[in-house]
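Read-outs: derived from the displayed coordinates by stated rules, not from any lab. The structure presented is a predicted model; accordingly, all values stated were derived computationally and were not measured. Cβ atoms are built from the backbone, for glycine too; each structure is taken alone.
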Structure 1
Amino acid sequence: MISQLNIRQIIENKEESLSPYAVRSKLSQGRLKSEEPCLVRTAFQRDRDRIIHSKSFRRLKHKTQVFIAPLGDHYVTRLTHTLEVSQIARTISRALNLNEDLTEAIALGHDLGHTPFGHTGEDVLNELCHQGFRHNEQSLRVVDLLENNGQGLNLNWEVRDGIVNHSKTRADVLGQGWGKVGTLEGEVCKIADIVAYINHDIGDAIRAGVITEDALPHSTIIVLGHCHRERVNSMVCDIINYSWAARGDDTKHRPIIGMTSRILEATNTLREFLFDQVYNVRATLAETEKAREVIRLLYKYFNEHEDRLPPEYSYYSDDTERRVVDYIAGMTDQYALRTAEELSLIKGRAK
């Protein structure tokens, strides 16, 4: 019965009512390797499902966002961050009549290549690796190669483009260095990532006693609101209003996913506040230095003892350093700590 109905085609027909700027799944630029289409799911729905069922996605629950190995149950992890980005991005995409399935797939896959210990781990690998390291590029490597026993997930171009281009520089939101994504759905995910992490990092910092709600810049409270819910709502509604041309109702203006100057200024002020009062402060703590030492130890040991790498990593690259970086980047916080402790014992016995 399913083969006669072809549910996928029914969904694809519904996509014809999307904005003229939305990506139609049947018009995707395709996969790296051609496949027979699914009878039930569109191309982007299939990509979303492959990401959710991947090992890399499961490991996100034990990867740190900002606070390393927190004792409380309510701190944000890389997985809960990913889900928040997805929720915010889908809300914006739905309001703008874009392809929500594509948006969701990009959002769920954007951090698959993130290191243990959050951006601390990423910074150390970037310092150590001769070719540098960026988590967005590693996320693309995960879906193209490392997942599925070296076969990758074989995702569509639009999802892969959104994943690799989601990352921002240290520059202001929407400022120089913001970069460009090939689809509006990818742009939505990029800005949703900012909305998510600014707000949940404030919550975690308050929870940890690093800052108080009263310490937030008064100008941002006036513009965005007094609590997490109000801030997220202010940002999301502003993005939708500013980006309304993406619906295609007004063909005179080129659609841009962005914010009004008032909300953008407040958002950037909050972001700078987090760098000054949270991120830079966390970078000086003993637990952060321990995380750096763990990454350095793992990198040094496995480059000197490549035979100790899991055998499957030999299929991914002929370069030892590349295999080591792939292995370390895929670790959870706990696994990295446990492995480093075990290696320290091995080194101790060798002496």
Structure 2
Amino acid sequence: MNIQDYKGVFVFAQQVDNVLSGIALELVGKGKDLAKDLGTEVTAVLVGSDVKGLADELAEYGADKVIVVDDPELKEYRTEPYAHALASVINEFKPEIFLVGATAIGRDLGPRVSARIHTGLTADCTQLDIGDFPINPIPGKEQLHNQLLMTRPAFGGNTIATIACPDFRPQMATVRPGVMQKASREAGRKAVVVEFNPGFTPNDKYVEILEVVKAVSDVADIMDAKILVSGGRGVGSPENFKILEDLAEVIGGTVSCSRAVVDAGWKPKDLQVGQTGKTVRPNVYFAIGISGAIQHVAGMEEADIIIAINKDDTAPIFDVADYGIVGDLNKIVPALTERLKAELAAK
């Protein structure tokens, strides 16, 4: 492998039912930052059937080039044709970096593609940077420059590992949804569109989809919420979440929770914030009865304003909070709710 032949930052622009997933635009935004550091371009790889119309949206969010792999075999996600599509794009265009969202689709697709093209994959990354590797010089070992430094939680979130792939290309990573920010949309911006089809011949690895049944859920997506009222083990009981729901209703927020609450069976997994849950970036995040373990903080520390309510004045959550209240949440939260109700009624 001649590493010098590999250029550019590529991202997999995931779409479902011809609608771009949020992670696709987040990866384009991060890819643009990485490409700027390397003096190159960011390319979005769009895979599906009749999806070329999505290229303009990718361009408006920062893609310099869009490679479209369009074929009827790609209408619904299936592992074999999608893996063939991405592996073919990588072999043809030789990107230096290839990013995939750590969604259900991306977690299935990324490892299979990396195995086919014989490169490494760092999974579930929460940070990506361009830098030197080894990060700290080691006597007698060459320090390589302009490497992709891929950071992810390890050992159950108790430590953070930074990983590089200096000897193989592309450098591949799956990235957790919600941890990267979309670039500002630039209406009318255009990208170079390249149509590429490696050909698809169904074989015994092609799954036949007999029926698609879409799940209907009335659980709000906490990743889209502007205000989150999040409860932890300190709330005390599932019934006690009613006081958090009352607060959320008054301020137009959404209730979320910590892992301990999900493990106890009080709330569904869809509402969990943290390393093993969802990463959120609301304008306001209430951390109520949450101690602030590193696994939880990793999922919400990018919130614009963090308000912590906890009876333990030594709780780690106060280290990341913008505002903190030490006291009994059973008294503080209802009083706060009533005060806000009165303030809003006065307006």
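Comparing mean count of other Cβ atoms within 10 Å over residues 87-94 across structures 1, 2, which is largest?
1
Thinking of 1, 2, which structure, once semi-axes √(5λ) of the Cα gyration tensor in Å is computed, gives back 40, 24, 19? Before the final figure, lay out the partial values.
On the way: 1: 34, 29, 15; 2: 40, 24, 19.
This figure was derived from 2.
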Taking 20.8 as the value of mean count of other Cβ atoms within 10 Å over residues 263-270 derived from one of the structures shown (1, 2), identify that structure. 1
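Upon calculation of percent of Cα pairs over 22 Å apart, for residues 95-286 alone from the atomic coordinates, which of the structures 1, 2 produces 64?
Numbers: 1: 53; 2: 64.
Computed on structure 2.
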The value 19.8 for mean count of other Cβ atoms within 10 Å over residues 239-246 was derived from one model only; which of 1, 2 is it? 1
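So distance in nm of label points 7 Å out along Cα→Cβ at positions 151 and 199, computed for just one structure, reads 4.6; which one of 1, 2 is that? Intermediate results must be reported in sequence, preceding the final value.
Values: 1: 3.9; 2: 4.6.
Of the options listed, only 2 reproduces it.
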Of structures 1, 2, which gives 14 when relative contact order in percent (Cα under 8 Å, 6 or more apart) is computed from the coordinates? 2
Taking Rg/Rh (Cα atoms, Kirkwood Rh), for residues 223-310 alone for each of 1, 2, which is largest? 1
If helix-only ellipticity at 222 nm (-39500 (n - 2.57) for each DSSP H run of 4 or more, over all residues; to 500) is calculated from each of 1, 2, which structure is the one that comes out at -16500? 1
